[in-house]
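These notes open a run of structures that come right after.
Each value in this text was obtained by applying a stated rule to the coordinates, not by laboratory testing. Just so we're clear, the structure is a prediction, and the values are computed from it rather than from any experiment. Cβ atoms are built from the backbone, for glycine too; each structure is taken alone.
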Structure P
Amino acid sequence: MKRFLSILLLLLSVNLFSQSKINYIKVSQQLLQNIKEKKPYHDQVAILAKSTLKELENELKTDPQKIAFWLNVYNGFIQIYLSKKPTLYKERGTFFSEKQIRIAGELLSFADIEHGIIRKSKVELGLGYLRKWFPPKYEQKLRVTNLDWRIHFALNCGAKDCPPIAIYSPENLEQALNFMTTSYLKEQTTYNPKTKTTMSVSLFSWFRGDFGGVSGALKILKTYRIVPKEAKELDFKEYKWALSLGNFRTRTNK
């Protein structure tokens, strides 16, 4: 009888533990949803602040899980910090490099999340061609396995020319990234048929290695039917850094 009761208590404790396990991807989604709907988001911020490296490592096993989670976190905290204090944007270099987001047992910067985790330990100013030699332990454990260039059209840095914000899940990631990429590039790109020259967003220049160089960027624009196959040259627009918050977009079904 005692043995039976011991086993029963063990099973109950395991069940309670499993029920109390936090789904951090859903927390990241709710964070953005509350920001979008102008509802309190402090609970989600607190939960993320208490997360551990081991917890996130156990939950974020695939690239879709990692990308969806970190896109939501990055975009969410951009809105939080710049809504509270817009003047932070006057010194953008400091703002993006300052360690101010507590998550996974670490204090992270926006640059840590973007270049270290989502871009797989790329050097920020390396044009997409240089990798870090000695990335920190948390970065090695949480970063993506394969860099997906479409993340550049999903990260919102708070500027007018930044891509709009969507709420991502691992299940909708493929379709959502394709939609956001297509809609954003259509808005940012023009084509001159006389000169066969394309003018598009500066992201293609800043991170050209992620896209396979200028030729890779042109191929992307053709593949996504942003420009005709006859496009030969690619120039880059001046990026508009004016602060623009709350730019959410919902994927439409066609």
Structure Q
Amino acid sequence: MRLILKKPLVFFDLETTGINVTKDRIVEISYLKIMPDAMETSKTWRVNPLMPIPVQATAIHGITDDDVKDCPPFLEIAATIAKQIEGCDLAGFNSNRFDIPLLAEEFLRAKVDIDLSNRKFVDVLSIFHKKEPRNLKAAYKFYCGKEMKDAHQAEGDTKATYEVLMAQLDMYPELENNVDALSFFSSFNNNVDFAGRMVYNDKGEEVIHFGKYNGQLAKEVLIKDPSYYSWIMQSDFALDTKKKMTDIYKRIK
């Protein structure tokens, strides 16, 4: 089966120092770009996170401090990566909840201006969980009938994720073979920010999605409690969350 695309679709995977979107850093990034004519290109970078890689993380992906000590930090390759995914939709495995939020944080730290708001995001894990709840290794065996030999290596995970999506389209004929439909099906909610601290309601308005103001319109919260904005800015929230909150704050001033 050939994936029906209106624009290029980039499958990507990150290996990181941990799972905290605001504090952890990328140590490896790999992408596989699928063009509408089915041509494929791929690239993998090792990245110096400029912080020690915890032994717990190394135990998962096998990447050590020595492996990345001479590699470029993300700051040096951010513009190149942004150019490679410019005009592309994005796909991954658990990408909506982890890889995309963390990648967005890295771009913001690198001060690379990239607009991800108009992209479609296809999360193969979400499709998998809705159809056959398991993990990537199990998904690969279930859908592709093969054992993964290089799990938790960015390049292997990226290619396996692409193969799993192709097999999902073969197995579930009710899944529409286009990125708009796949993005809609694989999304859990309508996030304003990648971390999901705010969501859109059915009127397209930003609603707080955590804490004491959960369920309230963000603009109304900022009007009645101006200190809330300062608290967000000074607390340990994702840079993307702070940016989206600042956009709302500027609109009401």
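For this structure, a couple of remarks:
- Identity of the structure behind 3.4 (criterion: distance in nm of label points 7 Å out along Cα→Cβ at positions 168 and 208, calculated), options P, Q: Q
- Read-out distance in nm of label points 7 Å out along Cα→Cβ at positions 40 and 88, computed value 1.3, structure in P, Q: Q
- Between structures P, Q, the calculation of FRET efficiency 1/(1 + (r/R0)^6) of positions 56 and 232 (r between Cβ atoms, R0 = 25 Å, to 0.05) yields its largest number for Q.
- When Rg/Rh (Cα atoms, Kirkwood Rh) is calculated for each of structures P, Q, structure P gives the greatest result.
- Test item: helix-only ellipticity at 222 nm (-39500 (n - 2.57) for each DSSP H run of 4 or more, over all residues; to 500) calculated as -12000, pick one of P, Q: Q
- A value of 1.5 for distance in nm of label points 7 Å out along Cα→Cβ at positions 128 and 152, calculated from one of P, Q, originates in structure Q.
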